[in-house]
Each structure stands twice: as structure tokens, then as C-alpha cells.
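Multiple structures follow.
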Structure I
Amino acid sequence: MKQELGYYEKGAAAYRACQADPRFGYFLYFPKNFDPARASAYALCVLIHGSARTPHIYRDLFVDFAEEHGAVILAPLFPVGITDPEDQSSYKFLIAEGGLRYDHILLAMVDEIAERFGVAGDRFLLHGFSGGGHFVHRFFYLHAGRVRALSVGAPGMVTLLDAARPWHCGVADMETVFGQPLARDAMRAVPVQMIIGAEDTETWEITVKQESRYWMDGVNDAGRTRIDRLGALRRSFEESGIRVAYEEVPGVGHDGYGIVEPVKAFFAVELARG
């Protein structure tokens with residue numbers, strides 16, 4: 001464990017390359033009172049960006065949360081164009097052509113932070129908005145045992161817990177795709193929030209057309225708007241015995257920054273439970 005933070009690691013740390021795969025990196029925030037001698041006592045809060053790739057902004061929006069609750073913030077960056085110049089969305093589905101696994105990249109980042117700074121990375125708070133909302137609910141299906149509390153914000157496409165539909169509409173062939181089964185039992189033990197702006201009703205970006213690389217039969221069946229689709233995901237969870245705290249934020253459209261306060265409140269309650 002590193003005993004002291006370097007100058008550019010204190011507070012809002014400089015962008016750092018992931019040692020497991022330097023094509024990816026992350027932003028960190030350490031509370032001002034961070035004590036390396038008790039680093040394992042600090043909660044880890046992971047924030048997954050949307051398609052616009054603004055992880056540093058999400059990190060900065062959670063500074064007050066980090067200070068108040070003694071949390072370390074991790075905001076990864078999954079760049080556009082990793083597998084090909086037109087690839088904007090493969091991270092949302094955890095796996096890219098050629099077998100690149102974005103869930104493994106995130107876990108490598110968490111484990112790297114745990115080893116370097118002594119922060120407990122065995123279980124962490126996890127929030128994602130829009131493209132990040134895609135990522136976090138699918139990550140949860142594989143790694144629920146690593147998630148302390150989950151906040152799913154306004155995904156444009158959802159993977160339902162439907163054993164009759166193939167990935168990525170459902171989970172019928174999930175073990176074939178990922179080499180591991182759905183972590184259903186572990187999922188039931190994790191507090192889940194689903195959150196969206198009450199005015200998040202635009203459909204231009206989320207209606208999947210046949211020319212899309214993510215087209216498959218039934219891909220638009222979960223609903224027309226993000227609200228419809230998040231509602232379908234909520235019902236899918238609840239039918240599987242997973243409790244969901246659902247919230248529509250008044251006056252907010254498709255704006256990840258506009259929902260961060262209720263996300264912080266949800267995480268604060270879970271941290272208070274110990």
C-alpha cells in the first residue's frame with residue numbers, strides 16, 4: 001500500500017492510465033482528510049459516463065459527497081474508437097468485437113486502486129447515466145457480488161431478465177456470451193435505484209434501426225421512451241425478486257447532471273446502513 005498521496009494524487013487527481021490496458025484510464029478524487037493509514041475504511045464510489053464521455057465532470061459533481069461521507073470517487077473513461085473508428089457504444093454492452101471485456105477493465109481499475117492506495121475495492125457504489133446506465137445494469141448481472149449499491153440512470157436500451165430472449169435483449173445465452181452465469185442470487189441482496197428525468201421523453205437516439213450493429217428482433221420492445229424502457233427494466237427486476245427504488249426527477253430531461261443529487265441521497269442512505 002502506498003503510504004502517502006503524491007502532489008497530483010491529492011483531491012482531484014490527475015488522469016491516470018489503467019495499467020492493465022493503458023488505452024483506458026480514470027479520474028479519482030480523494031477527500032481532503034484522506035488518511036492512508038485507514039484507507040480501507042473509505043467507501044469507493046464508481047461513476048460511469050454516458051456517450052459524451054465527461055467522467056471528470058461526474059467526478060467533480062461528487063466532490064461534496066466524497067467529503068461528507070468519506071468516499072473515494074472513481075470515474076473511468078472508455079474512449080470512442082477503441083475497436084474501430086466508428087465504435088461509440090461497445091462499452092455499454094460490456095463486450096466488443098474481438099472479445100474486449102469492459103467489465104474486466106473496470107474491475108482492473110478498481111483492483112489497481114485498491115492495491116496502490118489501500119482503498120477497499122471488494123464492494124463499491126456504482127452509478128451510470130445514459131450510456132453509463134447501459135453499462136451498470138449489465139455489469140450488475142455478472143458482478144453483483146462486487147456492488148454495494150447500484151444506481152441505474154436513464155439507459156436508452158435495456159437488457160431484461162428474460163430467459164427467453166438472447167443477449168442483449170435478454171439473458172438466455174448470457175453464459176455462452178460471457179462464460180459465466182447470471183448472478184441472480186447476489187443481485188437480490190443489493191440495493192437498487194432506478195432514476196430518470198420526468199421529461200426524458202425524446203426517442204431519436206434510442207430507437208434502434210435495422211442498419212445498427214445493435215439491431216436484433218425485439219430490440220425496441222421494452223418501450224418507446226427511456227422512461228418506458230426503464231419501467232420495463234424495473235418490472236423485470238421486481239419479478240425476479242430484486243427490490244427497486246424508482247424515481248422520476250421533476251423538470252429534468254435527459255440530463256445526467258440534473259439527477260446527481262437524488263443519486264447521492266440514495267448512496268448516503270446505503271452508507272449509513274453500514
Structure II
Amino acid sequence: MHWPEYLMEAWGLGTFMVSAGLIATLLEYPGSPVREAIPDGAVRLALMGIAMGLTAISIIYSPWGKRSGAHINPAVTLSFLRLGKIHPIDAGFYILAQFAGGTIGVLLVWGLLGAAFSAPPVLFVNTLPGQSGIAVAYLTEAAMAFGLMLMVVSALASHRLMPRIGLFAGVMVASYITFLAPLSGMSINPARSFASAAPAGEFGHLWLYFTAPVLGMLAAVEVFRAAKLGRGWFCAKLNHDNAYRCIHCGHEPGAGPSDRASASPSP
């Protein structure tokens with residue numbers, strides 16, 4: 001009965017990848033008038049960051065994002081699994097949906113834009129380590145993932161901050177892309193990197209984007225648990241709106257907060 005939420009997760013990352021593909025092509029394809037009008041690469045990167053931050057905010061606060069929880073990232077889902085906030089079966093299908101949705105989104109952009117999207121320098125918006133090397137890229141990915149998840153769980157643990165998580169996440173995504181993408185490619189999302197790597201046939205660095213974000217986010221969860229940074233009953237949603245059902249804590253529209261028994265802190 002949870003298949004609608006699984007499809008919404010697929011839609012969420014698919015939408016993110018469509019946005020990333022269209023905007024990256026507009027900004028970086030050599031034949032784009034925008035690319036010609038903005039020769040400064042740093043300015044174009046900042047514009048990319050702002051656009052993707054706004055995309056993330058839109059997904060999190062959308063009706064479907066509110067219903068599924070807008071994880072759109074296997075590392076986020078695994079972090080909520082570690083916290084005991086999502087059922088293992090739901091977690092498994094969320095992750096499958098994220099991989100499928102992201103890949104479909106990339107394929108849609110490829111079908112629409114063709115070589116302008118698939119050829120360098122856009123190259124399916126692939127995430128690749130920067131010139132500073134693999135070690136720097138790995139540490140950067142892990143650190144970015146750590147910061148994002150620590151923000152998420154700390155804000156979820158606060159009644160006052162929880163409604164603003166989407167805004168915080170959007171600002172962090174925009175900042176990460178603007179300032180740190182040259183170091184690591186800025187993924188912090190295994191499904192996002194796979195979605196670009198699969199059609200490009202660029203699998204050599206996937207191990208980095210599969211492990212660093214997961215380790216970074218799980219480390220943030222352990223810090224949160226050890227430091228006891230806030231209340232523990234929060235749900236596995238980035239934005240819990242009582243107008244929508246919740247498969248994680250059992251909330252149904254019209255019911256009060258007392259039905260959130262399953263969102264109690266894990267041992």
C-alpha cells in the first residue's frame with residue numbers, strides 16, 4: 001500500500017535530475033547563448049548552485065515531497081533507517097525508486113537535448129573528482145554529507161526549525177555547488193551520481209560517490225545520537241505536514257500528533 005510514496009521518491013530525484021540537466025546544458029553547452037553571455041565559469045557555477053538549491057526547496061515543499069518525505073537520496077534514507085524512523089522494506093523500495101527515478105530523469109533530458117547534453121563539457125552532468133585528486137574529493141563529499149545530515153536531524157529535533165529544513169537544505173546545496181563542486185563534483189547522493197554515470201558509461205569513480213556520502217551522513221547520525229541534540233520522536237520526513245498521510249509514523253490526515261508511536265527514538 002506504500003507504492004505511491006515510492007513513486008513520489010522516484011519523481012523527486014527524477015525532477016532534480018531533469019532540472020540539473022536542463023540548467024547545466026543552458027549554462028555550459030558551447031552553443032548556448034547563455035554560455036556565450038556569461039564567460040566567467042565561477043559565475044555560471046554560482047547560477048547553477050542557486051538553480052539547484054531552488055529545485056531542492058521546490059521538491060521538499062511540494063505536495064508529493066511532503067507526502068514521501070523528500071529523501072530523494074539513498075544516503076538520507078539509510079540515515080533514517082539507522083535512526084529507526086523508516087521500515088527496512090520501505091527503505092529498500094525508496095532506494096530502488098531513487099535510482100530508477102534519477103536515471104529516468106537523465107534519459108529524458110538526453111532524449112530531449114541529444115548531444116548538447118551527452119557530449120563534453122556537460123557529459124550527462126556527471127559527478128567527477130576535481131583536479132585536487134581522489135582523496136580531497138572523498139573527504140569533501142563526506143564532509144558535505146555530514147553537514148547536510150547533521151542539519152537535517154538537528155532541525156527535525158526542533159519544533160521551531162523543522163518547517164525551515166527545506167530552506168536550509170536549499171541554501172546548503174547552493175553553497176556546496178558554488179564553492180565545493182570544483183573539488184568533488186558535488187554529489188552527496190549515490191543515486192544522483194549513478195543516474196549520470198550509467199548512460200555515460202563512466203563507472204570508474206562511482207565507488208567514491210557510493211561510499212563517501214553514506215559514511216558522512218551515518219557519521220552525522222552517530223554524532224546526533226551521542227550528543228542527544230534534541231527530541232527523538234521526529235519522523236522520517238524533511239517536512240512533516242499533517243495534511244498528508246505518513247507511512248513512517250502512521251499519521252493519517254485529520255488525526256492528532258498522538259498517532260506517531262512508530263516515530264519514537266530507536267534504542
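Since every read-out is calculated from the coordinates, none of them should be taken as a lab result. Predicted model, so just to flag it, every value in this text is computed and none were measured. Cβ atoms are built from the backbone, for glycine too; each structure is taken alone.
Ranked by distance in nm of label points 7 Å out along Cα→Cβ at positions 33 and 233, structures I, II are topped by II, which has the highest value. When relative contact order in percent (Cα under 8 Å, 6 or more apart) is computed across structures I, II, the figure 16 traces back to I. Have a look at I, II and say which one yields 16.0, 44 for Rg and Dmax of the Cα atoms in Å, for residues 65-136 alone, as calculated. Going through each structure in turn, the value belongs to II. Work out which structure the value -21500 belongs to, where helix-only ellipticity at 222 nm (-39500 (n - 2.57) for each DSSP H run of 4 or more, over all residues; to 500) was derived from one of I, II. Clearly, the read-out refers to II. Tell me which structure, out of I, II, gives 0.55 once FRET efficiency 1/(1 + (r/R0)^6) of positions 81 and 241 (r between Cβ atoms, R0 = 41 Å, to 0.05) is calculated. Going label by label, the one that fits is I. Out of I, II, choose the structure whose coordinates give distance in nm of label points 7 Å out along Cα→Cβ at positions 121 and 161 equal to 3.7 when calculated. The correct label is II.
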